[in-house]
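Each in structure tokens, the structures are laid out below.
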Structure P
Amino acid sequence: MVPVEELLTWTEGRLGRLRLNRPRAINSLTRAMIDRMDATLTAWETDAEVVAVLLDGAGERGLCSGADVRALREGFLSGDPAAAEFLPTEFALNARVATYPKPYVAWMDGVVMGGGLGVSTHGSLRLATPRATMAMPETIIGFFPDVGVTYQLGHAPGELGTHLALTGLAVTGADAVHLGLADALVDPAVLDDLCSGLRQGAVPSPAEIGDTAPDAPLVAERGWIDECYAATGASDATGLLDEARLILRRLRAHPSDAARETAAVLEQRSPLSVVVALVAVRQARTMSDVPEVLARDGRIGPPLIVGPDFIEGVRAQLVDKDRSPVWSLASLDEVTPAHVSAIVG
């Protein structure tokens, strides 16, 4: 049997096409896919015949569900040294996308989560369909929102980005436009015309191809979100740990049912990951660009990904699927500044 290529690459006229091709796994990213995508983008960067790039995903389920964290967990458990190389290579690809000198169009349809946002939301034209479901769900698996996306979350209106970073909850394509994760909400039927224009070297503006201010359900919740996640001005491990605990108390006490439901969600996440996520999104607000955030992610990610919460979180969510992780720290009250400093420095 001929092996199926996990990443399809080809050119159509002036357009370079990238297609993630693991539809049964919602196109989750392997090291081989990352390496080939990076090499292809490098080649096209200096190819005068290619004037734009378009990324999409095979199948009906979505662009990309993120990195193949199940395989990554197995690598760490088996002692495979290649596992430690995954994050640096992924982050290098994310930085290439963020700084790519040619138009990089991301077709954000269906599931777009974690590493899937890392290869799409840093592009120069991000198009979300009404079917899009976007999230950075890393606190669910004992990690933190990485791949540079806290840059967008940190600069989102009010505290919407903080809410998503800590809870890992998903939002719609319309929400993604308001959050700065996408540029426009588009009808899936426009893809053929979009590709036709890109083959000729014509790159549309967001407003020419879709709705740049769609009605979004999360925006309607911004009142209680901004109140509960309001920043205290803290910047060190002790202050941000106190802020995370304050956020949880505010959510529990708020009159909004949605806020109290969110408190219950937050209590299910890895407590250490929640605090690290808060540090990451607060720091990102002061950073100048995505590469700077990615450099920071490269310092936070390695100590967290080899910790017990990542191994346990992936087990509970994706291996045994019992959705009942036993975290190394039972609650935010058990997290100490030393725990946080060991991860974030």
Structure Q
Amino acid sequence: MSDSAGSPAEQATPEDWKTTDILRAPMDVAWQFDYAIEQEKLENLYRKAKQRQWDGEQRLDWSVEIDPSKPIIDERQNEFQKLSFFKKLSKSQQERFTAHATCQLLSQFLHGEQGALMTAAAVTHAVPDYEAKLYAASQTMDEARHVEVYERYINKLAMAYPISPWLKNVIDATLQADHYAKVMVGMNMVVEGLALAAFHNMSKQTTCPLLKDLTDMVLQDESRHVAFGNLYLQRTISDMHPDDREDVAQFAFEAIKAMADSMGGYDGKGPREYDPGFAMLLENCEVDLADFLKSLAEADMEGLDAELPPGQIHSFRDLMMPALVRVGAVTERTKEMYRAAGIPVVSDTRILESMEDPETGDLSA
């Protein structure tokens, strides 16, 4: 990106967050010597995954230039431009902030995809069923490809931001879970639900043809990943002892609540957790943190953030909660916990199902 837009490249990103973080995981590794296929729908999903593999180097046009004078996000759908702090910025400052905010968001896509890569690998070695191992292995390849293409795109923007603490905490808890069902709840339901909504919304918002093509390709893979979670977890959870089912439901509640709390609640109107990466963004753009927080409070009071723009998806309402309810990861006990936390238990799966297999809508095909 050139200097004309207040390029992110001219700001040095602290490197201390780019460190290796080692976690110890207690989950078992399952050998399976019975290679008979038991779930035909999972075999079909694996077949689709094989047929729809793509190479980001060849399928995407990396020669596309990114013009910093033209926002990557459609200005009409830029959630920041209606806030008071943004309106006070000069044109060049607004361009700089928009560029950095896009870098920060895409960095979360990148880090989240690495988390998905690791959890998919963990599921591959932990699930006891042969066909589930095959599919989870294909998802691992998908996630590796997603890390590759988002990292390459962010390199064109010349800056990466650190992972948000709330996202890392949820992924860490998922990786350190003691049962593959919890790992799949944490990733295929919660984090992938968030990602599926974010990717869908980005595809609608972006004005960059490369980012749109990249995101649409990723969406094709993610729709299968969410479908896998549904197909496999429904049977797994239904076959569990009630105590084990409650344990999985408790894990799901804690993951959802942690994510909601960090983002200002289910509707995003409450206090948000401090994010050092976003604070870095504000500092790079010379925006006062207190002024930014004040503008958020004003927007909440005025109801500016009450509804998403037309065509956008709400990750909690439209994807995460319906997915958890459908597979049995919400019990009568945890329903009361969600209500007490102000998180609606939504069971309408129409939007979720429409996104699981966009080409046919039929996983058995």
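Computed from the coordinates by the stated procedures, all read-outs in this text should not be read as laboratory data. Note that the structure is predicted; figures quoted are calculated from it, not measured. Cβ atoms are built from the backbone, for glycine too; each structure is taken alone.
One of P, Q was used to compute relative contact order in percent (Cα under 8 Å, 6 or more apart), and the result was 23. Which label is that?
Derived from the structure labelled Q.
Each of P, Q could give FRET efficiency 1/(1 + (r/R0)^6) of positions 48 and 264 (r between Cβ atoms, R0 = 41 Å, to 0.05), but the derived value 0.15 comes from P.
Which structure, out of P, Q, was semi-axes √(5λ) of the Cα gyration tensor in Å, for residues 160-319 alone calculated from, if the result is 30, 20, 15? Label of the originating structure: Q.
For FRET efficiency 1/(1 + (r/R0)^6) of positions 120 and 296 (r between Cβ atoms, R0 = 30 Å, to 0.05), the calculated result is 0.90, so let me know which of P, Q that is. Answer for the origin of the read-out: P. From which structure (P, Q) was helix-only ellipticity at 222 nm (-39500 (n - 2.57) for each DSSP H run of 4 or more, over all residues; to 500) calculated, if the value obtained is -18500? Working through the options, I get structure Q.
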